[in-house]
Structure formats: structure tokens, C-alpha cells
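Novice: Presented below are the structures under discussion, each in the form of C-alpha cells.
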Structure I
Amino acid sequence: MLHIFFTYYTIRFWINNNLEIVHSNPAWFIPIVGNLIVPIAGVGFVDNAILIFYFSIGMFFWIILFSIILNRIIFHNPFAAKFMPTMFILIAPPAIGFISYIKLTGNLDFFAQILFSLALFFTILVAFMYKNFVKIKFFISWWAFTFPLAAVTLSSILMYELTKKDFYMFLSYTLAMITTLIVILVAVATIKHMAKKEICIME
């Protein structure tokens, strides 16, 4: 219930304020698409109709926001360095959506495979853009590297459990190792900058 409150609050904020396309970035997915997480945790505890309600909101606004953010990325100035890590958040909606859909339906059907394929596509995309990320100095937004990778790792593990194909097992192990390494690097960098009192300071 708390998350749906933040969803309505966020949408109201967007409606009532004069926002411009350059204000958008993939972090906008978080308050809306977070609704996709509810069915993952709620199956077996909450009525299916309620879980579908949350799933529908998440999927609908993922499509809408993706169109807006793609427009921002292609036709406007590049993101500032501190927002570049949010590009990884493009992975999260289809990855989480895949897990959520499987939890709701129990079926690895055509739509489920589309969601997983999109998660994999965006994972490869950000890997292809690695030069854009390695030169970025530390910002707290580095944490945006972590949870989308965790989401696609869990999606790959679930895909392997459903298909038993060796490719997905290899993919799961590879993503798990990469995700673990990145989480450690980001955590160490965060602690280091906290010690220097360089976290959450005015620019």
C-alpha cells in the first residue's frame, strides 16, 4: 500500500509541475515500475487481482516512461556524468517484469520470453557502452549499477530453472560474478568517500 501511495504522489508531482524533457532520466522508473516487485513478494499472500493491479501499473508506465527517456537520450544533450550510471536502470523493468510475470502465471510463454530478452538486450547495451562508465568519478548514483544487475542475474537464474539449458546456467554464473564484483567495488568506494566526508555534499 505504501508503494502505491508513492506512485500516485509521483504522478501528481509530474502533472502539477512544469517539467521539461531534459529533467528525465532512467531513475524515473523507480517509483512507478517498483510496482512490479509487489507480485514477486505477494504471490500466495495477496489476492491475485490485487497483484495484477500492481503489475499492470508497472508495465504500463514502463512503456510510457521508456518512450520519454529514449526521446531524451537520442534527441537531447547527453546525461551529466552523475546521471550516467542510471542507464543501468533500463535493465530493471523487463528483468523484474519477467520474474513478476512468472510468479503470477507460472508459465514461460512468449510474453515472458520477450521480457527476458529485453532485459538481456539492455544488459548487453550497457556492457557495449562500458567506456561511458569507466571514466566517471564516484557519485552516490554508482549504486544504480548494482540493483539492475542483481535483477537480471535473478532473471537468468529463474530462466535456467525453467528451461534447464546450459546457456542460462553459464549466463547466471557470469552475471552473478559480475554483480558481486560491482557491488563490492561500489560499497568500498562509498565507504572510502564517506570517510573523506565526500558523500551528499552540495556541488
Structure II
Amino acid sequence: MSESMNGLAKRLTEDGYAALFGDSADQSLIESIKGEPNVGRELQDIINDRSISWQARFLASEFLFRYVDMIAHQSCDRESLEESYLQALRHNYTGNGVDWAFEDGPNDIGVLGRMVISWGEDHVEAFRSALDDDSHVGMSFFWRIPPHFNPPYRVKDFAALIVARAHGLEIDLAGSPEDRDMAIAQLEQTMK
């Protein structure tokens, strides 16, 4: 890993998701990173280097896609991305589950969920492994708690919605956690 790539990876993780992509993202910070020489190539190198932390790969991916070059993202190592995004979900790295799903309705996909789904059904296998993960994912809503909100939302709820959509399958995750468990079991049966 080059010194500049290592510096960029460190900078991304030190700045964190909220400063780079949150509701009050730091625009001067974003512009500073965008202005670095060869930033697109360095972001791709970070994404593709599995020896770099999943946090840095996740942030590099989001930064590349949102601010630098949406097309360059297509040439990145999808398996590396898949693993880093799954870890971001499992650790609630963004600090808010609505970045992934369930903000506007029980089957609504968030910006990060849409990213993973866009990779296609061949690149969500890691998320299938999370269909039994009962870890809670915290959620907060900007204005008010919506009527569909029925916590706790778990990693497996988000994973099921992402996997189903990537495979073009219907799933209804409305209702209680028990209702969602039945929908997830049905999804698993359909995918056998």
C-alpha cells in the first residue's frame, strides 16, 4: 500500500461516515478530499485491497460513488465491497439503520441498501449469511417516528430486504419482529 493511499484510508476512517455523508456532512472536508491528486484511483485501490480495514473500504466506496466517479465504481472488487458493506450493517457503522432501509415504509430501501442491490444477485451472498443475525440496528427519524416503525429492527431484517430485492423477489417486512421472522423464513425457503 502506498503512503498516500494509507493516508487517505486513515483520513476517511478518522473523519467517519457522519462527517462525509451524514445530514450535516462537512462540505469543506469533502472538497478537500476530492481535490487530492489521483483521488479516484486511490479510492479504487483502497476498495480493492482486502488488507485495508472494512471501514476504510466502505467509506472509500461511498466517497467514490457519491462524489468522484459513479462509473469507476463498477470496476471495483465486488466481494471486497460486499464484505465491507455487510460489516458496516452488522456494526451499525453509519449510526442509523434508515441509511439501509425502512425510513419511509416497511419495505423501503435506503441509500446503502440501494447500493448493494445495484450489484445484482451474484453479489449479495454475504448478506444471505446474515439472515439469522438477531443483532439490533439502531434507527432514528428526522421528524417523527413513522407509523410502520415496529422495533427492534435486526441485521437480518435489513439483509432479507436487500437479498430479496437483489433477486427480484417480493418480501413484506411489515409488522412485528415475529411477522418479519416468518417473512424471512419464507424467503429462505423460496431461495433453496
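Novice: Hey, helix-only ellipticity at 222 nm (-39500 (n - 2.57) for each DSSP H run of 4 or more, over all residues; to 500) derived from one of I, II reads -22500; which structure?
Specialist: Answer by label: I.
Novice: Sticking with this structure for a sec: Which one of I, II has distance in nm of label points 7 Å out along Cα→Cβ at positions 37 and 165, as calculated from the coordinates, equal to 2.9?
Specialist: Computing distance in nm of label points 7 Å out along Cα→Cβ at positions 37 and 165 on every structure in I, II gives 2.9 only for I.
Novice: Figure out for me which of the structures I, II the number 3.7 belongs to, where distance in nm of label points 7 Å out along Cα→Cβ at positions 77 and 101 was derived from the coordinates.
Specialist: The correct label is I.
Novice: Kindly point out which one of I, II the value 15 was derived from, the read-out being relative contact order in percent (Cα under 8 Å, 6 or more apart).
Specialist: Of the options listed, only II reproduces it.
Read the figures in this text as sums done on the coordinates, not as results from a lab. Being a predicted model, the structure only gives us computed values, none of them experimental. Cβ atoms are built from the backbone, for glycine too; each structure is taken alone.
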